[in-house]
Structure formats: structure tokens, C-alpha cells
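So, here's a batch of structures to check.
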Structure P
Amino acid sequence: MEAIKAFEAAKATAWRTAADPALLELCRIQVAALLGDGPALEGEFDEAQRAHLDFAEQFVTHVAGITDADVDRLLQHDEPIDVYRFISALYVLEFSRRFELVTAAVLA
């Protein structure tokens, strides 16, 4: 139970500390779509949104492939602390979605 409480606290912190919760929500939708758990995002996105969505895609599909250029692209739109918070929140979002999918499959 302690682990679940800590995880729920991490998710709440991710949303609370996000520099732009609307942008984080777009990335949450992107993560779900990439994991086969929702429709793909469609529409026009500004440069900042595109940088964050592209980063989220790279993070989910091949985190080891993230480059300095990927991070620099985020830094064009956010302060370093906000990029750190975004990446931390993205980690929590991705992990929680994967955990929920696995849990549903195992307990089904």
C-alpha cells in the first residue's frame, strides 16, 4: 500500500509542478496513443508543442535515443528547471500508463 500511495503522490506532483499542464495533457494523450491505448493526436501544433510532443515520442519509443539536440529543442521554449520538471512528469506519465496497461492485462 505504501508504494501505491507514493506513486499516486508522484503523479499528483507531476501535474502540480508542470510549467504548462495543458502541454502535459497533450503529451499524456501522445503517450497513451503510442502505447496503443488511445487515438493519435491530430491537429496543428505550435513549435513548443511540437518539440514537447516529439520529445515524448522519443521518450516512449526509445528513451536511450534521446540526444542533447532533443533537450536543446525543449530549452528553446522553457527554462532548464521547467524542462527538468517536464521530463520528470513525462516519466511518471509514461510509467503509470504502462503500469495500468500491464495491471489490466494481468488481472483481466
Structure Q
Amino acid sequence: MSSTSKAPLPRIASGSRHLAAAATEWQATETPGFWIKPLLDDGAGGTTMLMRMDPGAFSPSHSHDRLEEILVLDGEFTDDDRTHKAGDYCLRAIGAPHVAATKTGCTMLVVYRK
């Protein structure tokens, strides 16, 4: 059995759940030019979201207390190491400092894992 739910979805033990992410609103973050659409909150510190960065958005050096996975869906963003383009995947260790910036804007799938 499957069902359609509102964001973010919770962890599930069986079956399938579905979310029409395109129908959900972008939520502003504390960092100007950064927007999210939460998709999953597993209740154990793991989250999955869509993240949009407006053209020119910048976040100074910071780190996360969780493993970070990024898949660029469109546009491009730059961190300390390189410019990531559509289709690029980035895996960042817990506590790894980095900046996040984009000249063109981008949309990414971002996963945080404990």
C-alpha cells in the first residue's frame, strides 16, 4: 500500500510513501539565497531535501555534524575544492569545513546522515 504525504516524510517500516515535491513551497533558510524543500526526516538525525541556491548566493566557511551528500540537479555550485555541475556528486565528511557559492544558481538533492 502506498500513500501521498506532506513534507517531510517520516521514516517508514514497510511499503512506500510518495511526495509531490513540485507541489510544495520552497522554504527560506537562515542564509540569504538558500532555499529548501524537506523530503525526509528519518527521526534519527538523517534528512533529505531539495536545496535551491539563487544566483550569487554565498555561505561562508562552515561544517556539519552529519555526513553530507550532494547531487547537483541543475546549475552549478562551488565549494573549496571545485565547481560542481549538473550530475556531479559530492560526499563531505562530518566536520569538514567548506564554503558554498554559486554564480548561476543551482538545485541540488542534499542528504545528511548521522
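Every read-out reported here was derived from the displayed coordinates using simple, explicitly stated rules and does not represent laboratory data. Because the structure is a prediction, the values reported are computed rather than measured. Cβ atoms are built from the backbone, for glycine too; each structure is taken alone.
In table form, for the structure just shown:
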| quantity | calculated |
| --- | --- |
| Structure with the greatest value (metric distance in nm of label points 7 Å out along Cα→Cβ at positions 8 and 80, set P, Q) | P |
| Parent structure of the calculated result -0.37, -0.60, -1.04, -1.20, given that log10 I(q)/I(0) by the Debye sum over Cα atoms at q = 0.15, 0.19, 0.26, 0.31 Å⁻¹, for residues 56-95 alone is the read-out and P, Q the choices | Q |
| Of the structures P, Q, the one that 2.9 was derived from, the read-out being distance in nm of label points 7 Å out along Cα→Cβ at positions 40 and 72 | P |
| Per relative contact order in percent (Cα under 8 Å, 6 or more apart), the highest-valued of structures P, Q | P |
| Source structure (of P, Q) for mean count of other Cβ atoms within 10 Å over residues 64-71, computed value 10.1 | P |
| For 11.1 (mean count of other Cβ atoms within 10 Å over residues 16-23, calculated) the corresponding structure among P, Q | Q |
| For -25500 (helix-only ellipticity at 222 nm (-39500 (n - 2.57) for each DSSP H run of 4 or more, over all residues; to 500), calculated) the corresponding structure among P, Q | P |
